Structure P
Amino acid sequence: MQRRLVGIDLGIASAHTVRVLDEAGRTVCRGRSGPTVAELSRIEDAALHGAAPGTRLEVVLEPTGPAWLPVAVFFLGRGHTVFRVSSAKAADLRRFLSRHAKSNGIDADTLARLPLLDPGGLRPLELPGAQIAALDRRVRATDRLTQAAAAHKVRIKDLVRQLLPATPLTGELGQADLAVLERWADPRALLAAGPARLTTVIGKASRGQQGAARAAAWRAAATAAVELYAAYPAMPFPDLAAEVATEVRLLRAVQAELAEHAAHREHAYRWVDPGQLARSLPGLARVGAPALVAIVGDPARFPTARRFRSFTGLAPRTSETGNTDRKGQPMSKAGPALLRTTLIRAADNARRQDPQLAKIYYTQIVGRGATHTKALCVVAAALAERAWAVLRRGMPYVICDTDGTPVDPATAKAIIAEQWTVPTEVRARRRGRKSPATHKAGKAPHGVPAGHIRSDARGRRQTRRPSPPTILTRPTTPTQDTALTGDHP
């Protein structure tokens, strides 16, 4: 069968590099093209020159920034097949084919050969419809703004820690804290404002939730800072305070934009998932469900739930050779990071609502010695398969007991509390952080210290006695050996 394989190395600030091969891997033509209809049409005519009527081009490209979309739209609109491959796969093949060289032409030629070398690993690209595309953009915008807001909050806390070493910002950064920092980030100005005015600002910003106690905490931190920096007259209080005020204004601007995009995201989600099937899943609520639906798109493109789990990157890697099959491998992380993060965060709430997922979490921690994060990844993988089933079948999720009996939310929580709650002592041993009460972390497995009873290769118990200490003697005259090894001073 006659084929035309087109590899396009996309350029962002330059023209695209194109290589066209036939079914035997021979070069048909090569050239460069821009993202216009005229230039892409010229490439299409050159690629189809001499081919049988009705031949469809097989276009392979990488997701290089936003440059892939215009090219994909053009060739899909002309009835051709477009494959969008991962950059990692293209880089691995390029490293194999061209070991000591890299150029745009080599990259385009490598992409064109992918349908010949890995036909089963390519899936035709399907562009989303108008509604799912709108939801995808709103989900991406809200995620990016959420990360920007978190970065501003971290920066504010770091700056305040310089101004107020005994900072009162030990928890979530609230509106009252932002109101104080925008006005009086300088500890001297904070003390000069007076307790009454400070209390009024805090009470108004927090809508009466905080008051004199919070104002006293701010004043105590400011007093300690002024006392500490009294011996350092070069401390740039006004400059640091101005930077804090700038970060607060930027944070509020980001939060305002985030609220607007979140409202449009909700509107787009209602059009794509009118039955709100994704929100019927435990743990997926206002933010997680739109992200799941936007990234999954058409669930029918995944033939099975296991294939979808592999797409999320939550499936463990495999390491098998001969009769050896290594277990406990890390997850592949091959899919979209946003989808993986959404499922892992949802898993922490889902294990508290679904007895079946709670059993998986309980088994991982109690039976297999996993940490909290590792157990959540296993629960997230199971939640991903259930999400695919819900979207594929078009039916809402039903919470069931471990024997498959449907239960209501209150009964499910009672079952989890009675049967699948991790004991406190077990969780303490798995925890990596120190407890506030004991300031001790959980015990990790260690080797048997010297002098303890252990078993030899035949299973007999024996006592390992500590070896005598080695006494190092210094030679009176440095020899050649000691001069080379550095044993003498």
Structure Q
Amino acid sequence: MTSETLDPLVFGHRLRHMRRQAGLTLEALGGLVGRPTSYLSLLENGHREPRLSTVSQLAAALGCRPADLLASSPPNRRAELEVALAHMQEDPRYQSLQLPYLRPSARLDDAALEHVVALFDRIREVSDEAPSGRTDAGGAVLGARPSNAAMRDEMRKRDNYFEEIERVASQALGAVGYGGPGAVSERNLTDVAAYFGFTVARVQDLPPSTRSISDVRHRVVYVPQRNLTGGTRSARSVIAQTLGHFALGHKDPTDFEGYVRQRVEANYFAAAMLAPERAVVRVLAEAKAREDISVEDLGEMFYISYEMAAHRLTNLITHHFGLPVHFQRSDAEGLLWKAYENDGVLLPSDVDGTIEGQRLCRWWSSRQAFESEDSYSLHYQYTETVSGTFWCATHIGVERERGDAVTVGTVEESAHWFRGSDTTRRQSSSCPDPACCRRPPSEPERRWKGVAWPSARDHSHFVSGLPTDTVVFSPHPGVDLTDVYEFLDRHSGGLGTP
């Protein structure tokens, strides 16, 4: 069973249908299969994909065959329409309309639902008949943004867990004698570089357009001296990310999709190297038993940044403990830089699925944190949204010039496992309804509309971390290769000639 063969929404409807036929409540079914009600609720709502063993347990409890639950068709016409409505509202073409989320409640009768789905099907047909793909001024199809959206979709389907990368990192750490449970030492990291056949050289003159340079011929990885990277944590991260490309067998990418994938995989490898799976899972299991899971503890125990610790939690918390989560990194204006979710939280997106540069709701924790009395303390908050209620913890970094907010959260039902779940802060958001926060209040608008002329601040930093969408793809976008080659000539001692 894979994400390509199972639609979680269809499975959820079939599970609910079979449960009701059996006359069982969620709580009663949970007791029969040894699963919490919150987990079964996520399954029925299509927010989680079940494992085969779970499907077998559910079928036995419901008195049906596993095939009855795994069938690809919804159990009835109403369920078919509700699945279509859910998929419709995930479509970037629908999301670009910025309409409120439409829940298929009992008040929405079948006839109205038929009309809504049929209308959007026709809109989709008309859209598909038009030339596909966004283009630049010269007509070239843009690649970086769709590639990021596609990569994020794959991460969601995998619960952000890459078993093959975990395996490579674990083997390398085992080979150099790391036994845990604490942070990977500087010596461990140097030994891992040697394990992959490289030495690490710290230099003061690394070109400003690069984080590291690898001389593959002479097997040397050049990284900045610690005084240029903001400290030991950043320096360790750069080394681990660079080694990730070689550990995972990366070659020069030939398109944006390959470039984006390699960046994600190298960053994942770095996190798996600096916060090893077995050690992190042990820490999370102990914290879960105390109902005290926290990102900050992972950062302190493994000597990694808060952002890397947040990523690491998303890598492992769903796979090992079945807890759905979301991650966001945004600035003080709420402009989104990175995001991941498998808990059903709605992320703002462009018509092509792009989230980078989109503005988060004003009432979300990521923005409310900047308005709190002490914005540099962790900000805990529950937010009621059109797709459910979510608990979030937001950390504002002080090491970045922009002071980005890193947010990790989960559905309200799972919040009790996390530190800060006892917060009394609550907000309500009806985004993407423009009336929520995207339109100004009527009275100030009446006073100032037509006589105010603001000049927007440059937000070019939101594409600085992405490859430029150009007609000819470069395997090293954003890098000044002239500076790189001059640097290698200086440091190779004249040995650069083949």
Structure R
Amino acid sequence: MTSLSSGIDGIAQAASNVPAALPIVVDLDGTLILSDTLHESAAIALFRKPACLVRVLPELRKGRHVLKAALGREVDLTDEVLPLREDLVEWLREKAEEGHELHICSAADQSVVDKIARRIGIFSSATGSGTANLKGKAKAQYLAERFPKGFIYAGDHAVDLPVWEASSGVVLAGVKPDIASRARQLGKPVLAEFHTPSLTPKEFMKAIRVHHWTKNVLMFVPLILAHAWTDIYVILQTLLGFACLLAVTSATYLLNDIADLNADRQHWSKRNRALASGRLSIQSGFTLAGSLLVAGFVCGTLLSLDFAAALLAYLVITGSYSLGLKRVPLLDTLIIGVLFTTRLVMGTLLLGDSRPAWLLTFAVFFFFSLAVAKRHTEIVRAASSGTSSLKSRGYEVEDAALTLAFGIAAAIASLVVLMIFILMELRIGNHYGQPQFLSAIPVVLSIWLGRIWLLAHRGRMNDDPVSFAIRDRISLFLGVVVALLFVAAL
């Protein structure tokens, strides 16, 4: 309590040393918003206008401010939702009521600064980079000439130290401790300090989707069905391949989150994701994703060229899905089925000659059915609620009969493929001592598929079926039954 009181007293004392109603100048990137407009524009250009990004990148040779201007002409941030530093905005509103004029002064391009200033609506002026990069000493000189009687400056970076030195008052916004210490040593009164919430380990794990790693366990299914669990070399290869797949899938989730930033920031829960909220920067997201991709493909290539090719196929298909194919009805669900099957393909490529070929045919039908079940749930819910949430996916509520037919047909097709495999295994001389136990597996699987589609048709499938099965008690019980039947057949 004592430290809190002394902190408040310190700010009050600092405020008393500053002339009343001085203009408050606010930096944009990292200060007013928890992101960087250059990185935001570059991400939009990369995922929505790749040709545009290729066209403007050479401008970087003429200077960072020239690149910003070129991107500003190509990318419109008007309709983009950017993560504001809400506590700072509230403080600025209070200061405006006290008589302070508010101004934005940023190294971002003028067009970008104007758009953001108009959206917030509390600033008297907005100044961005033009012929020169308005940053550091250049910004300090500009503000000293424009406000000769003094100004208060809100910044976030070491490059703002010359500006704070020229100012009459300091506002720290998301400043690192060492930079904050250097700012205080300038002898200027610190009027306010705003902290950026740090990224917790749990949030980081969510960002790379650790909770989705269980889907990649499918890589081990071919090893089990090929009865190769006693081959240490194959097991070690599969474990290394599994690690490569985890790295690549986590990277794709990060890239997908960057591609979907605007949509996620408008979503009631996704806006709290690490990238959408600004707690993980776009630059850090790209760096992490790139590092994971390099590590995954280098190790995958050393493991097997065929495996690396399958890993690349997975990446290309995922990228195509994120960039637009997810909006093509039915094709989106087929791609999801193919992506799940690709995990099995990777596992089979590490087995050598012992490859259960029937498994891939079964998997395409099976996972296609599960993907359609998820989409069918969304259609049923949209029909009952009267919302238009399906438009972004290309579906309409009238498609419910179609998705129901396709999904159930694919489920039955997968069971037929499985039955053909079991009939082949019932012959003498196969890998199983008691193959008759295998014949009960399609029955158990049909019960589970029937339950999945019953819940989907009632609009009660709250997650994708694979994630649902991992948490659902009945699904887990049926999974144990299948495992016991498999062991009994050995």
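Key figures
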quantity: When distance in nm of label points 7 Å out along Cα→Cβ at positions 225 and 257 is computed for each of P, Q, R, the largest belongs to; calculated: Q
quantity: Value -13500, calculated as helix-only ellipticity at 222 nm (-39500 (n - 2.57) for each DSSP H run of 4 or more, over all residues; to 500), assigned to which of P, Q, R; calculated: Q
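FYI, it's all coordinate maths here, none of it is from the lab. Computed from a predicted structure; not experimentally measured. Cβ atoms are built from the backbone, for glycine too; each structure is taken alone.
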